[in-house]
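Pasting the structures in now, so scroll down.
Nothing in this text is a laboratory measurement; each read-out follows from the coordinates by a stated rule. The structure presented is a predicted model; accordingly, all values stated were derived computationally and were not measured. Cβ atoms are built from the backbone, for glycine too; each structure is taken alone.
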Structure I
Amino acid sequence: MIQAVIDIGSNTMRLAIYQIQDNRAVMVLKKKRIVGLAGYVRDGVMTEAGIDAAGAVLEEFHHFLTEFGIKEVTAFTTAALRNATNSRVAVAELARRGGFPIRVISGEEEAELDFLGAARGLGAATGLLVDIGGGSTELVAYENGAIREKVSLPSGSLSLRTGIVTGTLPSPEEAARLRELAAVAVNALPGFVGVSTPVIGGIGGTFKGGKNVYNALYGCPKQNLTLDVHRLPDMIQRFSPATGLPEEDAVLLMKAEPDRLHTLIPGLILAEAIARRFDAPRITYSDSGVREGFLYQTFPELTAVVAG
């Protein structure tokens with residue numbers, strides 16, 4: 001069978017199509033649109049402009065699915081819409097425009113799905129998993145292969161920068177302010193007493209983009225998935241210039257991560273704060289997360305979800 005999964009995130013909207021056969025789900029196509037829904041929230045309300053932007057993408061996805069005769073569609077949405085005071089009305093309108101129901105998942109459920117999606121690829125039975133999204137950040141401490149603690153912070157790579165950063169990249173003063181806000185959010189984490197880890201498992205766009213830029217900056221092979229935390233301050237400072245970005249750095253950044261130029265540094269600032277909080281010297285990127293977890297939850301018989 002063919003199954004479509006639509007992830008309406010706070011920064012990015014994705015359509016992933018899988019062929020499910022022999023208890024495996026193999027991705028056959030992925031479409032991604034950068035919408036930045038978290039940036040459309042005003043005083044806690046998702047604006048009409050934000051609903052229209054997301055609705056236009058869902059209509060595009062609907063037309064594509066209809067053209068290819070794909071009827072099995074599941075859709076979910078995360079922080080930007082679940083936290084909006086008009087969430088029910090906004091989600092109902094998006095479901096109407098998309099032509100399929102949309103499930104709003106809670107922050108705790110998002111953390112659980114992150115773990116369910118990434119757990120099979122984790123190198124250790126005990127550790128910390130972090131998903132920095134556009135509008136929220138999920139953290140899961142796990143022990144002996146089971147969740148010990150989980151939390152969703154109402155701060156992500158896009159929402160953190162909103163109202164602070166005026167350009168594409170933060171100035172040194174703006175980066176300093178982002179660091180202050182990130183430290184406050186991370187240090188206010190409930191629970192997680194005694195949690196420390198040598199390696200954080202990082203999922204989501206911030207860690208994927210950070211890995212790409214890290215490898216380009218420090219001459220690592222493209223297949224390298226690990227970032228040394230002690231290099232994050234250098235990366236943040238390098239792309240928070242006081243006198244303009246040098247041509248070499250501008251080209252490197254645009255080539256390595258063109259879709260996340262405006263959210264990468266705020267996301268890395270959050271990543272640095274989290275790594276410091278849990279005494280983690282390294283972060284390793286995992287390509288599996290909430291969408292894979294969503295599939296495993298929907299189809300418990302699956303033994304694997306692969307990129308194809």
Structure II
Amino acid sequence: MKEGYTVRSMAHVSELETQFGIARALQFEEDPGGLIRAAISTPLCEAEIWLQGAHISRWTPEGDDPVLFMSSASAFAPGKAIRGGVPVIFPWFGGRSDGKPGPAHGFARSMVWDVESTRLLPGGEVEISLTLTPNDATRALGFDAFHARFRATFGATLGMDLEVRNDSPAPFTYEEALHSYFAISEISQACVTGLEDTTFIDKTDGFQRKVQPDEPVFCAKETDQVHLNTTATCIIHDDVWDRRISVEKSGSQSTIVWNPWADKAAGMADMGVGEWEAMICVETGNAADNAITLAPGESHTLTATISLQP
């Protein structure tokens with residue numbers, strides 16, 4: 001394991017590479033826009049994760065097509081959220097609900113995280129751990145005593161852990177999600193199972209609470225559903241591509257299904273024209289009723305494991 005440095009103490013990508021690079025497995029690169037990513041290439045998969053947002057933008061198991069959707073119009077720019085892949089949502093989901101200012105889906109997805117460690121596991125998987133701690137920007141938003149760690153394991157499956165610790169002397173309540181975008185053949189031909197009979201908040205219909213029938217979730221219009229009190233594994237069924245994507249989770253009571261559809265996507269500057277038809281989000285999280293409250297010194301870990309079924 002390589003550990004001990006943080007991004008803020010490094011002047012050059014070469015220093016990141018010296019401290020955390022793994023020969024023939026992981027290397028650090030700088031994008032023309034100035035963002036830094038770790039590129040993973042092993043016999044098991046090809047992948048990349050950006051230090052801004054601890055954002056995974058690619059994971060392609062060996063012999064398969066890309067599993068994650070990325071918008072061709074996504075802005076890879078300092079302080080701008082990346083459209084696609086797996087944004088890390090913290091410490092609130094959607095708009096901030098306490099009446100105070102703050103960006104949609106929190107600040108974690110647009111801040112640079114620190115590299116904590118990297119390692120090559122015995123099975124050939126690559127693990128990278130990134131951390132986010134209070135800074136002037138988070139303190140200005142009222143968050144000055146937390147510790148977040150995002151750990152990703154890249155192999156034949158994609159494992160993601162988001163651990164949050166409360167370092168304050170008072171209880172800490174937050175929301176979180178791994179806002180995973182998945183590549184599909186065509187939205188009208190895909191569906192999601194595992195959420196049957198669950199109660200969900202329909203954010204496209206005045207936040208009304210509804211019950212999912214005993215049938216898969218299909219998207220036939222703009223869809224933004226926060227399914228509550230569910231720990232179930234979800235399966236994305238894509239019959240055109242003959243593919244099943246499994247989203248298994250722990251430490252999560254909410255699953256969110258989202259597709260912006262044509263009208264909303266047309267107003268999104270970072271969504272490629274027509275690309276909304278080739279994606280669906282199935283997000284692992286804790287939102288609304290399922291927000292997490294930590295006692296002083298307590299921590300919580302949210303875990304998602306993505307895999308392709310035979």
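When distance in nm of label points 7 Å out along Cα→Cβ at positions 14 and 206 is calculated for each of structures I, II, structure II comes out greatest. Suppose distance in nm of label points 7 Å out along Cα→Cβ at positions 110 and 134 works out to 2.2; of I, II, which structure was it derived from? Going through each structure in turn, the value belongs to II. Given a computed value of -1500 for helix-only ellipticity at 222 nm (-39500 (n - 2.57) for each DSSP H run of 4 or more, over all residues; to 500), which structure among I, II does it belong to? Matching structure: II.
Any idea which of I, II comes out highest on mean count of other Cβ atoms within 10 Å over residues 102-109?
II
For the structures shown (I, II), Kirkwood radius over Cα pairs in Å, for residues 22-157 alone is largest in I. When relative contact order in percent (Cα under 8 Å, 6 or more apart) is computed for each of I, II, the one that comes out at 21 is I.
With mean count of other Cβ atoms within 10 Å over residues 30-37 derived from the coordinates and found to be 18.2, which of I, II does the value describe? The value was obtained from structure I.
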